[in-house]
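For reference, the structures are reproduced in the following blocks.
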Structure P
Amino acid sequence: MQQILEMVKLQQELNDSTNGRGWEKGLTKNGKVIDWKRCIYMESAELIDSFAWKHWKAIDQAPDWDNIKVETIDIWHFVLSLLLQEYKLQNLGSLEDLASYIFSKEAYKAFSSSEAKTDNENMYEVIKMVEHMMYDVLKPDDLTKETSVSQTDRSSFNLDQFITDFFTMALNCGVNLEVLYSLYIGKNILNRFRQDHGYKEGTYIKIWNGNEDNVVMQDIMAKNPAYGVDELYESLEKVYKKL
């Protein structure tokens with residue numbers, strides 16, 4: 001429960017600082033439309049591309065499980081953001097209430113007590129799980145409406161089913177609670193670091209000495225598992241200044 005609550009609070013803080021307070025209404029402080037469902041949909045497509053699903057290219061290539069885990073964490077950021085938005089707009093309760101809601105789900109109980117799986121032979125089944133979650137956030141009938149994705153009927157969105165499908169998918173992508181929490185904290189700090197160093201303006205350098213910043217962040221965490229939020233941020237700062 002404490003880990004879920006911490007992630008909920010960190011996501012609220014990140015969204016407030018990045019988008020401005022009141023972002024739950026669907027606009028940033030700069031007037032840019034926010035669409036968490038589209039974010040989840042597009043990140044899910046990136047996750048699928050980490051599998052060697054193409055029948056015409058690199059057909060013997062193994063799934064990139066390390067990147068699949070990172071993409072799953074990226075999706076989790078947007079999942080939390082969508083849940084925060086839904087809770088706010090529907091007046092469902094506080095951040096603590098949202099954390100309790102997630103914690104109470106049967107799918108979360110299984111997720112938090114199970115070993116994560118990575119099975120190359122099961123690749124297409126995992127892809128179907130990802131696609132099923134994509135269907136949850138963007139149903140085909142939504143595409144026929146003359147409104148944007150962010151304006152679709154909220155009553156058609158099933159929070160319970162969505163959470164169940166995400167946690168089921170995550171387990172089969174090699175992510176259990178321990179992995180989710182560790183990588184989420186790291187990616188959350190990296191996202192803050194990006195925003196502080198020109199990500200929104202397009203001046204941020206994402207490739208650090210030949211490696212994507214995600215890889216550098218994971219390497220720092222692997223070598224320093226006891227690092228806290230401030231220590232990780234400072235370590236990223238030291239490397240970035242030398243680029």
Structure Q
Amino acid sequence: MVSDLLDAVRAGSRVPRHVAIVMDGNGRWAEGRGLARHLGHGEGMKAVRESVEASLAAGVEILTLFAFSTQNWKRPEAEVRALMEALRTYARKESAELAASGVEVRVLGEVERLNAASRDAVRHIEEVTGGGSELRLNLMVSYGGREELVRAVRSMARRAGDGLLDPGSIDADLLEGALYTAGLPDPDLLVRTSGEQRISNFMLWQLAYTEIHITATLWPDFDRGDFYAALLDYQRRERRFGEVGTG
């Protein structure tokens with residue numbers, strides 16, 4: 001029972017403050033049902049709702065979802081259109097309920113690459129949910145980890161070139177402040193659906209000491225039970241951050 005899993009999570013020693021998810025498997029889910037790949041993206045919105053509600057119930061403070069990568073722009077046009085439509089539909093249908101639940105949404109990535117309708121959807125969902133204090137939901141859209149680091153380095157280089165930054169003062173804290181996730185703690189737990197065992201250019205700096213949970217479940221089938229199972233797996237881990245463990 002899902003309620004039993006939630007009770008077990010709540011009884012555990014610690015709930016991850018920040019959970020990140022690589023949402024993978026939409027295309028394979030559709031193909032397995034004899035459908036066009038792009039039709040799986042709309043179905044994946046149900047799993048987004050399940051993950052948000054599970055986060056609220058478990059006490060997770062930050063949920064970061066890898067929704068659309070910079071590499072996804074190279075996919076077939078129909079699939080890119082479907083991904084953008086899924087974003088617009090989510091913003092239109094879910095904004096009010098998210099706001100009522102205290103969820104603050106931020107869309108992080110190269111948002112300027114989106115078309116006008118999608119940028120309007122981003123502005124809408126951020127404005128409607130602004131100030132929510134129960135859960136921070138980051139939607140990573142047109143995002144790539146390497147691209148994020150290059151962007152941060154360029155920002156610091158411009159400041160140094162303008163005489164506003166001493167290159168010798170650059171440290172980890174300064175670089176973190178130039179990332180899209182500035183001010184947020186690193187993810188405690190990364191969940192990857194569909195069984196793939198790679199991080200796919202996602203949050204390369206932030207995942208340095210993140211625990212990883214991989215499930216064979218395809219993203220459209222991912223539900224609260226899967227989410228709580230990932231949290232329970234996390235609670236069994238001993239986090240060492242490169243140091244010697246206590247066990």
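Each reported figure results from applying straightforward, stated rules to the coordinates on display, with no laboratory input. Please read all numbers here as calculations on a predicted model, not as lab measurements. Cβ atoms are built from the backbone, for glycine too; each structure is taken alone.
Quick notes
- In this comparison of P, Q, the computed figure 12.6 for mean count of other Cβ atoms within 10 Å over residues 24-31 is attributed to P.
- Highest-scoring entry among P, Q, by Kirkwood radius over Cα pairs in Å, for residues 32-135 alone, is P.
- Source structure (of P, Q) for helix-only ellipticity at 222 nm (-39500 (n - 2.57) for each DSSP H run of 4 or more, over all residues; to 500), computed value -14000: Q
- Ranking P, Q by relative contact order in percent (Cα under 8 Å, 6 or more apart), the structure that comes out highest: Q
- Comparison across structures P, Q (criterion: mean count of other Cβ atoms within 10 Å over residues 16-23) gives the highest value for Q.
- Which of P, Q leads on distance in nm of label points 7 Å out along Cα→Cβ at positions 72 and 160, largest value: Q
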